[in-house]
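Multiple structures are listed underneath, in structure tokens.
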Structure I
Amino acid sequence: MFDPGSYEYSQTTIEKKREILNKLLESGKITIQEIEKGYKHFYGKELSKKAYVSDSFDEGLKIISDKTDFK
């Protein structure tokens, strides 16, 4: 969802990504900081051969959140 270079990223629209992210955040069960931490840990540590993906989080979030205020 956050890696603009991935095949999966191209399979959903920005609007759908925003919808998914909004649902997660509106549930109150997770924050954007927790999502970021988990994403970067998973791709940076657990899937170390894909550590480059963890670096894409900030760029992907910027694209998704453009004109939207996520906290």
Structure II
Amino acid sequence: MQGYEETGRTSRELSLSQQGGLTIIMTTAKVAYEWDGFKGDMTEMDRFEITTVAGRAVIQKLTSTFDYR
């Protein structure tokens, strides 16, 4: 992404929930950026779906979203 630069970032906010036998961890951060002279804010979200296999926690699925609206 030529011309893209992060100019600031908040600490990640974490939330934890249970859903259908999975542990769901959501993280959210706000990112300030400049891209070809345009300044804006983006929301970065990660959703981890955690399950247990042989007694150990494993990430079953990870979804990352970058929202520039």
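From I, II, which structure was distance in nm of label points 7 Å out along Cα→Cβ at positions 4 and 28 = 2.1 calculated on? Can you show the working numbers first?
Working: I: 3.5; II: 2.1.
For distance in nm of label points 7 Å out along Cα→Cβ at positions 4 and 28, the value 2.1 is produced by structure II.
Matching task: 41 is the computed value of relative contact order in percent (Cα under 8 Å, 6 or more apart). Pick the structure from I, II. Before the final figure, lay out the partial values.
Values: I: 41; II: 26.
It must be structure I, since only it matches.
Comparing I, II, where is distance in nm of label points 7 Å out along Cα→Cβ at positions 36 and 60 highest? Before the final figure, lay out each step's value.
Working: I: 1.5; II: 4.1.
Largest value of distance in nm of label points 7 Å out along Cα→Cβ at positions 36 and 60: II.
helix-only ellipticity at 222 nm (-39500 (n - 2.57) for each DSSP H run of 4 or more, over all residues; to 500) computed as -14500: which structure among I, II? Mind showing how you got there, number by number?
Details: I: -14500; II: 0.
The read-out comes from structure I.
Assign the value 51, 21, 18, calculated as Cα extents along the principal axes in Å, to the correct structure from I, II. The partial results should precede the final answer.
Values: I: 31, 26, 16; II: 51, 21, 18.
Traced to structure II.
No value in this document is a laboratory result; all are computed from the given coordinates. All values derive from a computational prediction rather than experimental measurement. Cβ atoms are built from the backbone, for glycine too; each structure is taken alone.
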